[in-house]
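Any read-out appearing in this document is the output of simple, stated calculations on the displayed coordinates, not a laboratory observation. Not measured: the values here are computed from a predicted model. Cβ atoms are built from the backbone, for glycine too; each structure is taken alone.
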Structure P
């Protein structure tokens, strides 16, 4: 950008920021505390509804929001692990300060957390027009996951085949390429630019504030790859005071279910994970640094891995509420590469000629965001991002990969032109490049302007309408123009009842690997398909949420996802060839139901807090061209998460179910079974420390979600977490 233009923009921002006379505006300040202990709650989120103004509580739980135009407002206060509260009819007078004291009640289940996926700005989950699920940091820590994939696997409607995520059956499984879900970190795309794959090891779980899962097409605001859903990982901000957090776990695999499957000494099969994070705010400067290390022998041959994380987050708050945030994450992975078992009688071993298979990955992702609150009704957000992924050797030969580079830039404005309307407009630019000896040197880019209006009709109805246009251009190759409209409504006739309905479009441009890869893997040859078209979808969703009591709700949604030119891997067993091709028409339809409940019971002189979370997703999916089921998609998913806490002790049980997969690609006549996993954990809390003993796959259930790949046998974990 030319210096004169940059100077003019900075001058204009300064003038707009300083324009409203401070004397004509008011201030809201106060303190957020725990309703039971009366202790302060640092980090609580405060939002003035109907404006773009908000704040976070400091180390003493105090907050101040200034430059508020005179008027009567509602103020929402929320914090993970506590029930949100809204203060109504807060009158702000010119040059006056309104003092608030807010006491939040702890809750074992986060019922209506703040989310950003629905509209690229903060709003309550129960006010979104689309179906969303949220995995909070408290739930992540209770599950004690080894990576982000384990943190997500119990979310409603979510199922993993290998490392590929399915939201309501969207992706299926394509080995090493082509997720139909968009992965974001703090709203920034972080997929590998050549393969489109996700690195679930890019962050230590200790760094995650919450994970939001949007179900259905999300391209109107988020662009390419948001075909079947969006996952947004929200990282923790720097804490108000110095805080050193640590988490360490050791684990051991049990013996196989059958003696003849034992391939090595079971005592040598183990894993360890250690994470440490330091966070502190120095007046206007906030800093968070984290490091993590995961080492495992695996439970199979070539299951060994060494993984390292390094992350840093820095923010600086300028005068006028301007905030600059920069986040950098580095991940290094060195692991064996298990493709398929030696045989059904040797499921944990591989063909001896494949023992050299390995994979190395170096990935660095970085973004910078500049948030500029021009006024209480207008804000500008700028974002620049960078993802570099380098793969190493695999399949026992030199991979010949050069770094894959993804670069992005986005400008977003939020404007409340009149009361009741919130306009979000912006433009996103993304450039992806990758080159190897297996698919050549290729670059592609897309540019996508978008516009959305959320119209609040009184206190009960919210209408959302938006549209996005994307131009995708493969340099020296094909180009495509795509429109992604969306319409949604959220209706709350009563405070305990919410109806929602939405229809929206999504698309995904085929990745460089899907179009151009040519490679021999095992006994198969991958064939390039340069004419592969972008896939698109329309998602229809009708939902209902009802609070039976303040601590018990149910949520039911009907969904219909219609796909055109769906990209799937076509396997020719006779010729031994694999090629990515378009399926002209496909559908995935179904019903999803969830229920969350908790209560408090006084029994034998002790206070007990039981909690129960249930979810069920039933789907009917079909390749409309051949009238057959889509591969690698179980028709039914279900989960039960039960816990009870008394004093410092907490006991949890998780049960995950997936019905038998109806169609696969490699061995279609082999028997398949349903997934039935039962996990249990016992945790003890003392001050700022906790000790946890976990047993996973308690029933020693043998399950292969993809051919010739068994999931882990029973294993045990001992974890220790704390804050200093």
Structure Q
């Protein structure tokens, strides 16, 4: 340590991943404040002759474009006097009171100005936001959205990963491109892969707005969400946009039967230098009011690309969740922004998502990276393929429906093969390109694009140009699928086009289930009104949540153990008391060599016994193996063995690997040495235990061996396995006398 260095404890703390994050001192003049900025306007509204002449402290003559649009199209003026007169704290309490219905709250919120809703929601604590979200989301059934991208825009890998995401339960798939010109090819590949994986999966290709609309009009995608709104007029101007242009674009999507939502998110105005000294939450309140005014059915918000900006200030993570609840108050679909990676700290990013996961949202993630971080062309998501098992375990832990399910490995392999075959057939049929068998095989097996070395990076670009130049539509893709034997996938794609004509999935917060039923605010409304109401998973869905692939039953463990049954221990006869001072008994538990042959460390019980015997032999002692049948308690096993031993010393060994050295005159729970953490015990340590037992037998003073340290969560990894092993041991306990064994 030098005079200028921090002390060791702080040097250590500085190396932790949370310190890769940026944290800002609140600075309202830069927009770096979450709630209640000193320059935020106070809620107000004045109406004259049916016209808003004052909005949140600003007179009509001073309205900017956002004020003007909200005043003319975003408020229910018949309700505004009643709604604005309600005390903000009282309305905040209504959000968490089961006796106040969602319907009544939504009705009143329609008459509230942006500043009023910002004031209301800033009063809710984190726990209250969870309750409010549970109550206020539009659709009863939660869901989840995935990112499906890769660094190569590889059509085969995109299709395989889309089918995989659908198998895991994602109901929307969003793709984008590292090369802008590849977008049409990506849209086709992901749409085919989604249709292979499940019926009714919606697909988006996130590119420039006009290009995305063109893809939608061809039927190559089925929804959109990258229509950005901002909370200050200057940022709109910088983007060559206005609220009116966004409203026109929204109508253009709806007129073609394409579901869409807008995107906003606190912190974006500060990031772009146009926050006008207002808080992030107030500016986002303007965006959400604008989303309602332009006719969007939903909003993707909660930080989004600026999540790290919001997360850098005090209360910023809470404000991002409050943004999501504000969308729900406006009676819109909430696609909660757990997409952009907010932090390099696993603890912080889980902290940011978990309350939303518990409360439930229309979409828990607006882009769970179903692919690996390095392949996520949106940038790493808050959750990526590396985290799918964690997310599934969280669902199981809490009994919460986060929209995902465990996918069977064999079925996923089949779907990936089917998806690559379908894309290969369609691209060949439509003259978009040809794929080698090696390329296809690599895509099926790949965990990510680094595993696909046979791909041609020019193929997707050439395919995309051909799609646009020859005016390929989804009907052409459907025809190609049908003519090449992919009837199921053709039918699923055709049903999606039919649904666009019917138009039901333009309802607020609409998704399809796997029978193509529309679940929406209209058909599946959230009616939570306290305990025992609202969404409850069906028995079938609860089983999907509970049955993760890593779980093991006692029978599973028995079957695993039987693999090693050939490493047998044979009974030689009853165990007698020895009077040989070199005799050291190795007392083993009742299931050893009967039902259990493998310890928690991965060593076979015969390997362990062999090391113990070798250690005793090094000290000139003779080991004798005795199975103790009347107890599974390690202390009693060791003591019983010591009373049979000529030296009075024994080694007690449970089949799972826990071991000790005992002496005949000690109490059952006393011992000379104990190896308590079975998974960490190595061959060398068992050998040393044998050596020390021999030294005790000779009256020497051994050097005690300590349990090895591991910073792994040993309990989390092994305790459930221990429960099963103990159950097996208990079933083997009998009144039979100890018996001598020999290793076969």
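Where is FRET efficiency 1/(1 + (r/R0)^6) of positions 191 and 255 (r between Cβ atoms, R0 = 35 Å, to 0.05) largest, in which of P, Q?
Working: P: 0.35; Q: 0.95.
The maximum falls on structure Q.
In terms of distance in nm of label points 7 Å out along Cα→Cβ at positions 351 and 367, which of structures P, Q is highest? Show your work: numbers first, answer last.
Numbers: P: 4.2; Q: 2.4.
Looking at the calculated values, the largest one is P.
Figure out for me which of the structures P, Q the number 16, 53, 28, 3, 0 belongs to, where P(r) over Cα pairs in 20 Å bins from 0, in percent was derived from the coordinates.
P
When relative contact order in percent (Cα under 8 Å, 6 or more apart) is compared over structures P, Q, which one is greatest? Each step should come with its number before you reach the end.
On the way: P: 10; Q: 14.
Once relative contact order in percent (Cα under 8 Å, 6 or more apart) is worked out for each structure, Q has the highest.
For the read-out mean count of other Cβ atoms within 10 Å over residues 327-334, a value of 26.4 was computed from one structure; give its label from P, Q.
It was calculated from structure Q.
Please state which of the structures P, Q yields 5.4 when distance in nm of label points 7 Å out along Cα→Cβ at positions 119 and 167 is computed from it.
Answer for the origin of the read-out: Q.
Using helix-only ellipticity at 222 nm (-39500 (n - 2.57) for each DSSP H run of 4 or more, over all residues; to 500) as the calculated read-out, with -1500 as its value, let me know the right label among P, Q.
For helix-only ellipticity at 222 nm (-39500 (n - 2.57) for each DSSP H run of 4 or more, over all residues; to 500), the value -1500 is produced by structure P.
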